[in-house]
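I've put the structures underneath this note.
What follows is calculated from the coordinates using simple rules that are stated; it is not laboratory data. What you see is a predicted model; the values in this text were computed from it and never measured. Cβ atoms are built from the backbone, for glycine too; each structure is taken alone.
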Structure I
Amino acid sequence: MTYQDILKNEEVNAYIKKGNANLDVLGFTDHSQAHSGLVAERAAEILQKLGYGEHEMELAKIAGYMHDIGNVVNRKNHAEYGAILANDILKQTDMPIEDRVIVVSAIGNHDEGTGGAKDPVSAALIIADKTDVRRNRVTEKETAKFDIHDRVNYAVTDTTLTVDKEKMEITLNLEIDESICTMYEYFDIFLGRMMMSRGAAEMLGAKFKLRVNGGKVL
C-alpha cells in the first residue's frame with residue numbers, strides 16, 4: 001500500500017467528497033481533495049526537511065490524505081470516526097499492522113479538541129493541517145455572508161511554512177489584510193490550532209513560530 005494507491009482509492013475519495021459536501025452545507029471552509037493533498041505533501045515535506053526517512057514520509061502522506069474522511073459521518077468527533085474508517089480500509093490492503101496503527105493513530109489525534117502529537121507522523125500531520133490557512137479555502141462567494149471562519153481565511157493574502165533544520169524551527173508566515181479580519185478575530189479562531197502546532201513541533205524536537213505581517217506573534 002502506497003500513497004499513490006490511496007490517491008486512487010475509490011472509497012477514500014468518496015468519503016472526502018461527501019464529507020466536504022456535508023461541511024459546505026454547514027458553512028465550513030474547504031475540506032476537499034485539494035486540502036487533503038496539500039496536507040499530505042506538507043506533512044511529508046516537514047519530515048523530509050527535519051531528516052526523517054522515506055518510510056515516515058510515506059506514512060505521513062497516507063495519513064494526511066485520509067485525515068478528514070470522518071467528516072462523512074459527522075464533523076463532531078470526525079478525527080475518531082476517520083480513524084475507524086481508515087482502519088477498515090487499510091485492513092484490506094497489504095500494509096503491515098505496525099504501519100496501519102501509526103496512520104490510524106495520527107488520524108485519530110489530529111483534532112485540537114481531543115488529540116495531540118504522539119509520534120513524528122502525527123506531529124507532521126497536525127502541523128500540516130493546522131497551517132493550511134489560505135484565501136481559496138473559503139467556499140462562500142458572497143462576502144456579505146462570510147462568518148468569522150470565512151473572514152479569517154479570506155484575510156490571508158499570502159502564506160508560507162518554512163522548516164529550518166539547523167535552527168530546528170518551523171515557522172508559519174502569514175500576510176493578513178487587517179481590514180478584513182482583526183488579529184483578535186484570527187486568534188479567537190486559531191489560537192488553539194497554533195498551540196497544538198507548537199506541541200507537535202516539540203514532539204519533533206523543534207520550535208513552532210508564527211509571524212504575521214512580518215512580526216513575530218508566537
Structure II
Amino acid sequence: MPPTLYDDSSDNHSAEPARITDITVSPRNPLRVTVKVNSRKVATLARQHVSELGLTVGQAWTDALADAVERASQYDRALQAAMTRLNRRAMSTYQLKQKLHSLRHDDDTIGRVTDKLTELGLLDDHAIGQAVIRATVSRKAAGPRLLREKLRAKGLSSVTIQQLIDQCAPGPEDSLTQATALVQTKLKTMARLEPVARKRRLWGLLARRGFDGNTIQQAIDKALQDQSTTT
C-alpha cells in the first residue's frame with residue numbers, strides 16, 4: 001500500500017494531512033490522467049477510474065483511498081499489457097494469464113483483466129480453438145487425438161476442448177476420407193517397401209496424425225484395395 005503523504009514543505013515543517021492537489025489529463029492520451037498528492041505524482045490512471053473512485057481535487061488522501069488507487073493503477077497497467085499482447089496475436093485465456101504472471105501481476109488483477117476482456121469479446125477461447133482446428137486440418141489430415149493435443153497446448157479447458165471436437169472436428173466419415181487420402185498419397189512413395197514395412201509406416205504416420213486404430217485400419221485397407229484395383 002502506498003504510504004500516506006504529508007506536506008513538509010512549509011518553513012515551520014508543520015505536518016498537514018495529505019490531499020489530492022491535481023488531477024491532470026495526459027497531453028499524450030486524453031483517456032488517461034495523472035493524480036498528484038501534495039504536488040507529488042502518485043498514479044497514472046484511465047479517466048474512468050477517477051469517476052469510479054470519486055477522486056476530486058482537495059480530497060483527503062487516506063490509506064484506504066491510496067490502496068484503492070493503487071489497485072486501480074495495477075489493473076490499468078495489466079489491462080494495457082494484455083491489450084498490447086492481444087494486438088500482436090490472438091491468445092487463449094491461459095496463455096494471456098501466463099504472460100501477465102511473467103510480468104509480475106497478481107492473481108486478483110489478472111482475473112479481473114481477463115474477465116473484462118472476455119466480457120468485451122476480445123478474449124475468446126472458443127474462437128481460438130476453432131482457428132487451431134481449421135489451421136491443423138487445412139495443412140494435413142488430422143484425427144481427434146491430435147486436435148485435442150493442439151487444443152490442450154493452448155491451455156483450453158477440457159469442457160471447451162470437448163465442445164470444439166464435437167462442433168468443429170471432422171466426423172468419423174470425414175476422418176476416414178482424410179486418412180485414406182493421406183495413405184493413398186504416401187503409398188506412391190512406398191512402392192519398394194515390403195508389405196509389412198509399408199503397413200507399419202502407414203500405421204505410424206496415421207497414429208502421429210491423431211487417428212484412432214479403427215480409422216487407421218479401415219483407411220489402410222481401403223487404400224490398398226483401391227491400389228490393387230487400379231493396377
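When distance in nm of label points 7 Å out along Cα→Cβ at positions 27 and 147 is computed across structures I, II, the figure 5.6 traces back to II.
Assign the value 22.4, calculated as mean count of other Cβ atoms within 10 Å over residues 43-50, to the correct structure from I, II. Before the final figure, lay out each step's value.
Numbers: I: 22.4; II: 17.8.
Source structure for this number: I.
So if we calculate percent of Cα pairs over 32 Å apart for every structure here (I, II), which label has the highest result? Could the numbers behind the result be given before it?
On the way: I: 14; II: 49.
Result for percent of Cα pairs over 32 Å apart over I, II: largest is II.
Here distance in nm of label points 7 Å out along Cα→Cβ at positions 115 and 155 is compared for structures I, II. The highest value is that of I.
Consider the structures I, II: one of them gives 29.5 for mean count of other Cβ atoms within 10 Å over residues 59-66 as calculated from the coordinates. Say which. Walk me through the intermediate numbers first.
Numbers: I: 29.5; II: 14.9.
This value belongs to structure I.
Looking across I, II, the calculation of helix-only ellipticity at 222 nm (-39500 (n - 2.57) for each DSSP H run of 4 or more, over all residues; to 500) that yields -17000 traces back to I.
If distance in nm of label points 7 Å out along Cα→Cβ at positions 35 and 51 is calculated from each of I, II, which structure is the one that comes out at 1.6? The partial results should precede the final answer.
Details: I: 3.4; II: 1.6.
Structure of origin is II.
Just checking, which of I, II has the largest value of relative contact order in percent (Cα under 8 Å, 6 or more apart)? Present the calculation step by step, with values, prior to reporting the outcome.
Details: I: 18; II: 13.
By relative contact order in percent (Cα under 8 Å, 6 or more apart), the leading structure of I, II is I.
Suppose distance in nm of label points 7 Å out along Cα→Cβ at positions 75 and 187 works out to 2.5; of I, II, which structure was it derived from? Show your work: numbers first, answer last.
Working: I: 2.5; II: 6.3.
The structure behind it is I.
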